[in-house]
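Participant: Once you scroll down, you'll see the structures, which are given as C-alpha cells.
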Structure P
Amino acid sequence: MKPVRIALFTPFSPTIGGGSTIFRSLIPHLAGAEVRWFYLAGSKVDFPNSTYLGPSALGGSFVADALNSAKLYILQRFQPVERYVRAIQEWAPDIVWVNAMNEGLLVGKLCLDAAYKLHVSVHDDPRGLAIKSRRYRHLAHFIDKCNCLLLKRANTSDVVSEAMRFYYKDRYGVNSGVVYRYIAEPTFAVAKPATGSTILVGHVGSAYSMPEVAAFLGALRKIEETDGVRFKVLTFGKPPFSKIAGGFPGLVENCGDVSEREAVERLQQSAFVYSMYSFNRRHRIFRGTSQPTKMSTYLMAARPIFAHCPQGSSMIDFVTRFKVGTCVTSLDQDALVEGIRSILKFNLEFAEVQRAIEHYCGRRNLAYLEDCFGLNQAGLDMAM
C-alpha cells in the first residue's frame, strides 16, 4: 500500500524555533506517512523533504504590513497564500497539516475549500499572540475568528497543552488532542551539578519579558551580596537577556546556538534551570495555554526547574504535577530570593523526571496523530 501523503505547512523554517522542534520530533516516527514540509522563511534552509515557498508577506513596514494583515485576517483573500496552496496541490497530498499561525490560518481554510482532509496544530493561541503584540493587537478579534472557524471546520486538530485543550473546548466547543514534543530515547543520565565556587543556572531559548528577567537577576545578585556566593546564568540560543544583562556585570554568559545534546550536557552542570512568563495582563491567554518547548529540554537535562510566572500559568502545572521544580508567582524580590534558596535545596527525584517525560513527551503524542492521519490502518495494510 502507498504511504499516506501529508503536506505540512508552517509560516516558519523547519530548523528554527519551538514549533519546528515539535514537528521535527514527530515526523520521523509517523510510520506509513510521507510528509513534505512546505514553509516560509527569510531564506531557504537545508532540510530533507521540504519545499521553500519564500519569505512571509507579514512584517516589514507598518503601512504595508497593515494592508497585508487586513487582506489575510479580515478579507481572507491574500494572493501569496493562494500561491502557497497551489504549490501544495501540485504535490497532490492526501492530507494537509497546517500550523495555526499567520498565513497558516488562511492556508488551512483554502485547503478545506478545496476539499482536502485537514489537520490543524496549535502551538500558541493566535488571539493570545496578537493581544500581547503591539502591531497586531487591533486585529485580535479577526484573528480569533479565523482560528475559531478553522478549528471548527478541520477534520482533526491538536493543541500543545491540556490548558489549551480546555480553553478551546470552552471557547469554541472544539475537541482537540494534546500533542507536545516526542522524545523517543531520552539521552539524559542522572545529572549532578558542577562543583566549584560558582553556582550555574541554565536557560534555553526566548525570554518573554525583560522586567521579570531583571527581577530574577536582581534576586540572584542580592543572594550573592548577602550569602557570599557567586552565580553564573548560562543562556543558549539567541541572547535573550542581552538588553538587561549589562546592568548585572559578570552574571550572564551567552553560550550561543549549540546542538541540543551539547546544551543538555551543559545544563546538567547547573544547579537549576530557569523559565518565565510575563506578568503583563495582556499575556494572560498566552501564558495560560502555551507550553514552552524548552521545558522538554529541561526534562532531559534532569535539573530542577525554577518557574517564575503568575498564577494561572500553564507552567505551574507542568513543574508541580510530577514535582520537577518550584514556582514563584510574584515579582517581589524577597519572594524571588526565597524561591531561589528553595530551589537550591530542591531534591529532584529521577523517577519523577522519567514520569514527566513519559507523560508530556511519550508515545501518546504519536498515537493521537496516527489516529488523526489514519496511519494505524495504513501501517496494518502495509504489513499484510
Structure Q
Amino acid sequence: MTARLFSRSFLLLCTQFLAISTVAAIFFPLQLYLASLGIPESAAGFIIGADALAALFIQPFITPFVAARTARRWLLGGSVALTLALLAEGTVTGATAFTVARLLQGAGFICIMTAFMPLMVLCIPVEKSGQAFGWISMIRLVPYASIPPLFGLLDIAPADLGTVIRWSALLGLLPALLLCFIPSFPEEKQKEPVTFSGIWNSMKNGNLLLLLAATLLVYSAYAVTFYFLKGMVEDAGFTGSGLFFTVSTLVMLAVRLLGGSFFDRFEKARMGGAALAISAAATFALPFCGGLLSFLSLAFVCGIGWGISMPLLNAIVFSVSEPAARGLNQNLAFLMMQGGFFLGPLLGGGVLDLAGYQVVFTGAGLLILAAALFVLKVDSRHV
C-alpha cells in the first residue's frame, strides 16, 4: 500500500509555510513605502536587505540545534519574534527603528523556516518526495504571483503598507497557533544530540556536497536573472521585464501543480540535470533576444526548467540523506539558497561593471550548466 502524502500534518505544515511566504510577499512595495516615510534611498537599500542579512548570519549557528525534538520550540519562538517585528514595522517611521525591526523579522523568519523542515520531512513518504517538494515549492510561489496584483485590485497605495504590515502580524502568529493541531511524531521523543557534529557527518556525504554546490550555483544564477534582467531589457531597447517573471512564474506553478506526481516516476538526477540544462540554454540566449516575443518564449522555457529543477534539488537531497539527517540537510540546502541570493547579485554587479550584460548572463548560464553536471554526477542508486 502506497503511503499517503496529504496527511493532516503535511497540510497544516504547508499552511504554515503559506502564511510565512505571504508575509514575505507583502513587502514587495517596501522601497516606495520607505520613501513615503521620508527615509533616504541611501538607507533604504540596507533596510530592505536587513532581514536577509539576519537570516544568512543566524541560520548556520542555529541549524545544528534544530532537530525533531526541538523544532516546535524554535518555531514558536520564531513566530513570536516575527509577529513582534511586523507590529513594529507597521508602526515605526525612523530608519534606525525600521532596521532593527527588519533584523528581528529576518531572525524570526529563519527560526520558523529552520524548524519547519525537521517536522516536514517526517510527513513525506520516501516514494513521494518529488511530489512533496513540488507542492511545497508551488506554495512558496503563490503569494508572489498573487499579492502584487491583489494590491492593485484593492487599490492599496505604497504609503498604506504600514496598515497591511500590522494586519499581517496575524499571519506571523498563525504558525504558532497551528502547532496545537499538528500531532506529535515519534521522532520528537528521541534524544539525539544537538551539536555541530551532525553537519560534519553530512559533509562526509559526497552526493550531498554535489547537491549543495548545485543549489548554490542555481540560486546564484536565478538571483542574477531576477535582479539584472530589467536593466538588460532596457539596455536592449524594449520593454517587458515584468512580463518575463509573470510568464515564468505561471509556468512554474503549472509544472509543479500538474506535473508534480511525475517527479517520482523517473530518475530524479537525470530529470533534474536535463531541466537545468534547459534553464542554462535559455539563460545563455537572454541577451540575444530580438524582441518581446522571443523574450517571452525564453520566459516560458525558463519556467519549465526552474519549475522542474528547483523542487527536484530538494527531493534529491531528501533521497540521498539518512532519515535522521533529512531535516538538517534540507536546512543546509536552504542555506545554500540564501547564499545564492547574496552571492549572485554580488558577482553579477562586479561582472556588469567590467564587461556588460551579455557576459553577466553568459556567466549565469555557465553556473546553471555546472549545477546540471553536479546533479548528474549524483549516484543514481540513491535517487
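Values in this text are rule-based calculations from the coordinates and carry no lab data. The structure displayed is predicted, hence computed values, not measured ones. Cβ atoms are built from the backbone, for glycine too; each structure is taken alone.
Participant: Of structures P, Q, which gives 16 when relative contact order in percent (Cα under 8 Å, 6 or more apart) is computed from the coordinates? Please report the intermediate quantities before stating the final value.
Facilitator: Values: P: 16; Q: 25.
The read-out comes from structure P.
Participant: Still on this model: Compute mean count of other Cβ atoms within 10 Å over residues 32-39 for each of P, Q and report the one that scores greatest.
Facilitator: Values: P: 20.8; Q: 16.1.
Largest calculated value belongs to P.
Participant: For the read-out semi-axes √(5λ) of the Cα gyration tensor in Å, a value of 37, 24, 18 was computed from one structure; give its label from P, Q.
Facilitator: Numbers: P: 37, 24, 18; Q: 30, 28, 19.
That value comes from structure P.
Participant: Sticking with this structure for a sec: Kindly point out which one of P, Q the value -0.88 was derived from, the read-out being log10 I(q)/I(0) by the Debye sum over Cα atoms at q = 0.29 Å⁻¹, for residues 288-327 alone.
Facilitator: Numbers: P: -1.09; Q: -0.88.
It traces back to Q.
Participant: If distance in nm of label points 7 Å out along Cα→Cβ at positions 296 and 320 computes to 3.9, which of P, Q did it come from?
Facilitator: Details: P: 2.5; Q: 3.9.
Here the read-out was taken from Q.
Participant: Consider the structures P, Q: one of them gives -13000 for helix-only ellipticity at 222 nm (-39500 (n - 2.57) for each DSSP H run of 4 or more, over all residues; to 500) as calculated from the coordinates. Say which.
Facilitator: P
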